[in-house]
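These are the structures, in structure tokens.
Every read-out reported here was derived from the displayed coordinates using simple, explicitly stated rules and does not represent laboratory data. Since this is a predicted model, take the numbers as computed values, not measurements. Cβ atoms are built from the backbone, for glycine too; each structure is taken alone.
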Structure P
Amino acid sequence: MSQLNADQFPVRTFGGPTALFEYGGLRFLTDPTFDGPGDYPSAGPTLSKTAPSSATPADLGSVDVVLLSHDEHADNLDTSGRALLADVPLTLTTPGGGERLAGTAKGVADWETVELERPGGGTVTVTGVPAIHGPGPREEVEPFTGQVVGFVLTGENLPTVYVSGDNASLDAVREIAERFAPVDTAVLFAGAPRFPMLFDGSPLVLDSTQAAEATRILGARRVVPVHHDSWAHFTEGRDELEAAFKAAGLADRLDQDWARHA
């Protein structure tokens with residue numbers, strides 16, 4: 001946007017899907033990934049990280065809540081990220097991830113809500129929202145890429161914030177918009193990650209054109225793109241995102257801090 005308004009707040013991005021922001025007096029971190037470049041084996045294809053994070057866990061300061069799209073892939077939760085979870089009071093993630101991570105992790109199903117106490121009184125509501133990690137119906141996608149979840153944050157006199165997680169479904173975005181649009185800030189995972197052996201090479205998360213369309217569907221006033229750099233399987237980056245938002249007439253929705261850190 002051309003300037004911050006009362007409903008906007010700084011969002012720091014560190015590369016990959018990792019972002020930090022304060023909301024309602026609480027500090028939220030998305031999908032923590034701080035390991036160095038290299039190859040990371042997974043249940044499917046090996047994932048190759050190409051660039052380091054712009055920060056370390058020690059640089060973050062205190063974190064109150066981790067919003068974890070899913071725990072099964074190293075480009076969403078790596079070794080450093082797992083270690084960080086031990087120091088965070090609450091991690092919200094998929095129902096399966098809540099069981100695997102145990103400790104302070106809690107799984108949230110679609111439309112399930114969690115009430116968080118704000119330091120100054122009142123609450124922040126975090127709602128788990130649908131996300132599908134690939135093209136097609138959930139029942140066809142999850143056996144290959146696993147369960148994922150997105151989040152919507154709301155509170156009295158607070159902006160509405162959407163954190164998409166590893167979602168490739170615009171139908172899921174439409175469901176979310178029916179309940180929460182317009183959204184004040186959308187942290188959109190993009191990057192069009194692809195593997196030739198999965199779904200004929202179709203994107204496993206939104207491509208740049210879809211990210212712009214998701215912005216339109218949500219009526220999002222500001223978009224902070226993440227999950228578009230630092231990994232070899234991310235096939236669309238900053239240039240493609242900026243071009244897609246410009247073509248859609250939505251270039252002014254891209255967060256100006258994100259745009260400045262080219």
Structure Q
Amino acid sequence: MDQDVAVREGDLLFDLEDGIGRITFNRPQARNAFTFEMYERLAEICELANRDHAIKVLLLRGAGDKAFAAGTDINQFRAFAAPQDALDYENRIDRVLGILETCRVPTIAAINGACTGGGAGIAASCDLRIGTRSTRIGFPIARTLGNCLSMSNVSRITALIGPARVKDLIFTARLVDAEEAASVGLLNEVVADLAALEKRADEIARLVAGNAPLTLSATKQAVARLQKRLTREEGEDLILMCYTSQDFREGLDAFLTKRPPQWRGQ
């Protein structure tokens with residue numbers, strides 16, 4: 001195994017024990033919101049798992065007790081100055097989530113607390129999702145920044161929960177609780193609390209790690225072949241419509257200054 005990936009400290013941690021690769025989003029002070037570097041590290045670890053057959057399963061979790069991941073750190077958007085910045089950002093997200101989704105090994109998201117925006121996209125890209133009673137999942141972008149999901153992300157979420165529920169989540173900007181998330185397929189299982197989540201996630205990871213890897217890989221690939229995905233490029237006009245709008249700048253400023261945004265639809 002590449003030791004530098006295994007032991008490096010920072011905002012995204014990784015360790016490997018008994019075939020289980022544990023990825024920890026390590027920014028609890030920011031509800032584990034993702035920086036661009038964290039996205040790249042996540043992709044790097046997935047690519048490591050594709051090469052290193054000592055890794056049997058990847059288990060993803062957030063540090064602390066407040067959040068799995070609260071999406072992309074809003075400060076990452078402050079440097080956006082041109083339309084290409086928006087396209088490059090969504091390209092990064094699509095590339096990283098695509099690498100996670102097609103990773104050779106099974107991936108398990110252990111979700112406690114908030115799982116929103118890009119964090120919900122990460123969870124949706126995993127094979128299995130376990131939550132707690134405090135889990136809340138959603139894409140509240142219609143009341144925060146006024147941006148949009150890429151075409152491939154819309155395709156991914158729609159394949160998971162269906163078009164009507166995607167519209168419901170986006171249009172209402174609400175976060176669904178654990179019970180509803182389990183009923184619509186956003187969660188496979190719900191446990192009582194964080195301690196129970198850590199125990200159950202470890203149990204499932206060990207169970208999966210002990211099963212036939214070719215069977216697991218064939219199943220992942222077969223399901224992927226059944227699901228037609230549109231590409232990000234097929235929705236670039238929608239990305240530019242939102243990210244280059246006055247509303248997006250208003251949403252960004254309102255979020256950072258903690259005030260309600262004033263949407264104008266332009």
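General observations
- Which entry (P, Q) yields the derived value 0.80 for FRET efficiency 1/(1 + (r/R0)^6) of positions 41 and 153 (r between Cβ atoms, R0 = 25 Å, to 0.05): Q
- Structure (P, Q) behind the derived value 124 of volume of the Cα convex hull per residue in Å³: Q
- Source structure (of P, Q) for mean count of other Cβ atoms within 10 Å over residues 73-80, computed value 14.8: Q
- Which of P, Q yields 26.8 [mean count of other Cβ atoms within 10 Å over residues 105-112, calculated]: Q
- Parent structure of the calculated result -6000, given that helix-only ellipticity at 222 nm (-39500 (n - 2.57) for each DSSP H run of 4 or more, over all residues; to 500) is the read-out and P, Q the choices: P
- For the structures shown (P, Q), distance in nm of label points 7 Å out along Cα→Cβ at positions 33 and 49 is largest in Q.
- When mean count of other Cβ atoms within 10 Å over residues 17-24 is worked out for each of P, Q, structure P gives the greatest result.
- Given 3.3 for distance in nm of label points 7 Å out along Cα→Cβ at positions 65 and 137, calculated: source structure among P, Q: P
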